[in-house]
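Derivation of every value follows stated rules applied to the coordinates shown; laboratory data play no part. Every value quoted in this text rests on a predicted model; they were computed, and no experiment measured them. Cβ atoms are built from the backbone, for glycine too; each structure is taken alone.
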Structure 1
Amino acid sequence: MHISSLSLINFRNHADRKFDFDRGVNCIVGANGIGKTNVLDAIYYLSMCRSYLNSIDRQNIRFDEQFFVIQGNWYKNESEFNIHCGVKLGHKKTFRKNKKEYTRMADHIGQFPVVMISPYDVDLIKEGSEIRRKWIDGIISQFDAAFLSTLQRYNKVLDQRNALLKQQYENGFFQREPLEIWDEQLVRYADEIHLKRSDFIQELIPLFQQFYSVLSGNREEVVLQYESQLKEARLGDLLIQAYPRDSRSTHTSVGVHKDDFSFLLNAQPVKKFGSQGQQKCFLIALKLAQFAWLKDRLSQTPVLLLDDIFDKLDNERVAQLMRMVSDNLFNQVIVTDTDEERVKRIFSSIDIMPNIISYEREKEII
């Protein structure tokens, strides 16, 4: 599977731009600030029905415009598909495949998979647990629509339970019985979510460790750990124990919405003890593991999007990474960088001839 062409109208800083891509490795090179990252984000949009960088659709419309359109032509199983995404202020976002509009965008997710590696991925390490949960859940959802549905139901029940806690607090009336109907549903959905997250992490760990070992020259030991309150006790019991605290805070303090994932380097948190190069290597290995997992589950090879990944990696790790992304595991790779000569030098050293797209700032329309 690969994307052959991309058309952008009023998307971020692009007024009207078209791109053609080859199978194999494509490199978009140009100065900072001209919109290279936005090209990758547009491809991600066509896969996941949302931006990788900004989930608020209207904020991706070019300044002083009322809409944006992204279109791409994809080849999959020897068939061509045109994917169209349109966002207009005051209107519902539209998504079409071969001119047929989706009634549910969730039906599109997973059909044209991509994996993006970006400098913004450092948030997975440095920010709170919500970022890591969303990343894990997003991967599973591309393969498992039932998981996505269960997650959505869990969150709706959680909102209802929190609303009831708030109502009891405001009325000064505290009683557990009215919460039991929501507790029962939370327990049912939480058990399903916990099981699938656990299974996913166990499958991801060996893939991640394999990729990190290659990138680092087997110099460091890395570990992923799934942390969940459900490992220690049943959620039903935890909800009963937490009720006094929840009634005061008006929020549910236990459940799978509190799960987290620990990233360890040589038995220490990579957030605190990893160098910038080690953190970047850690993140790249995570994303390559995601790629391999999706490829196996979807029986499709995702498009790999690499945004500004050469910075803060030493020459040895860059060479190892490019060797990996140029082999048969990866069907199409799209890379951005600021230095065309560096790109040519890197790929020349491993006997790869990429399709180089020299990218200049778009001329203003008068």
Structure 2
Amino acid sequence: MEELDVLFILICISIILSVFFIDLVRKLSIKFNLFDRPNERSSHKYKIPTLGGIAIGLVWFFILYLYTVLFATELSIESSSSRDNIYTFMLMGLCISVIGIYDDTRGINPLYKALVQLFVFFILLRLDNSMINSFYGLFGIYEIERNTSILFSCFVFIGIINAINLVDGIDGLSASLTLFFLLVYSFISYKSGSQNFYILLPFASTIIIFLTYNYSKEKKIFLGDTGSLGFGLLLATISLSILNTNQPFQEYIPINPALFVVLTLSYPLLDVVRVFVLRLYKRKSPFEPDRSHLHHVLIDKGFSHGKAVILIILFQLSLLLINIFIINQLVFHTQLLVNIFIVSITIVILNKIQLKD
């Protein structure tokens, strides 16, 4: 069987299973009264079935099983190290899913959630070339020693997971940001000859199916913390691997790898930093939920959920393309200053937008 045939089969299976599991989980959510009920911070007016992340997780686990067991020969992944890496990620996903399901159904102390994420990070340490080992010229620093690598990688890992989780405030946002990242990284993987895109493209197709439900009026379902934490785990794991100089796809990243990761996650990282600063300025806890997120600002300005998501994705895409094709020749720190300027101007313009009813 040709490798592209395997990819086509995995995508088709992913689509079929996504429809089946999302429908099943939605019906079970309704049966057991598991809803996301609106409150003063919500962007929806009616109770909506939650736990959509469980359906996505089930599909992803099945895809990983097919990839490592049934199609091992066709994709030449018979080495024990490759299997071990995938099984380790599956264990990490299981831990995150358990804490996500508990949070969706009963609620959980943020401290316990952080401790589980820390535990998952130490599972990640088992993987080869999975930690950040260079600052890529930031402040003139390149290679870093192991203890600094572990501490900084842990900070980035937990930061990305929670950034994706915290921006899950309007329909389709976390899913679309994850889809954007997966498509970009799938292209890099394909160009470099890495087989990661055989997993990531089926994952992406699952997200596309979920979005059709998330925007549906008749069969609407929310991602839940199970889904947003799972998305965050996937993006955090990939981001750390991108920032390891021993990975084979390093030379195919068109700009500074550190800047590349930041740009592909620019909205969630920017929004979380902005919200934390605003809350501290107002003498609130940075973890106290409110409607100060940029996507809430867009909704309050009159944008629909779909239009707000499209605007955010276009912002990320534009920023990435500007860096690749226009300012890539500038000195690294000058590129950073240009990006800070662009982001600052964008926020100022956004705050001045007034849409007519």
Where does the value 25 come from, among 1, 2, when relative contact order in percent (Cα under 8 Å, 6 or more apart) is the thing being computed?
-> 1
Consider the structures 1, 2: one of them gives 1.00 for FRET efficiency 1/(1 + (r/R0)^6) of positions 90 and 186 (r between Cβ atoms, R0 = 41 Å, to 0.05) as calculated from the coordinates. Say which.
-> 2
For distance in nm of label points 7 Å out along Cα→Cβ at positions 66 and 130, which of 1, 2 scores largest?
-> 1
Among the shown structures 1, 2, from which was the value -14500 of helix-only ellipticity at 222 nm (-39500 (n - 2.57) for each DSSP H run of 4 or more, over all residues; to 500) calculated?
-> 1
So mean count of other Cβ atoms within 10 Å over residues 58-65, computed for just one structure, reads 19.0; which one of 1, 2 is that?
-> 2
When mean count of other Cβ atoms within 10 Å over residues 2-9 is calculated for each of the structures 1, 2, which structure yields the highest value?
-> 1
Can you spot which of 1, 2 the value 39, 29, 17 was calculated from, given it is Cα extents along the principal axes in Å, for residues 34-105 alone?
-> 1
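If log10 I(q)/I(0) by the Debye sum over Cα atoms at q = 0.08, 0.09, 0.12 Å⁻¹ is computed to be -0.46, -0.58, -0.98, which of 1, 2 is the source?
1
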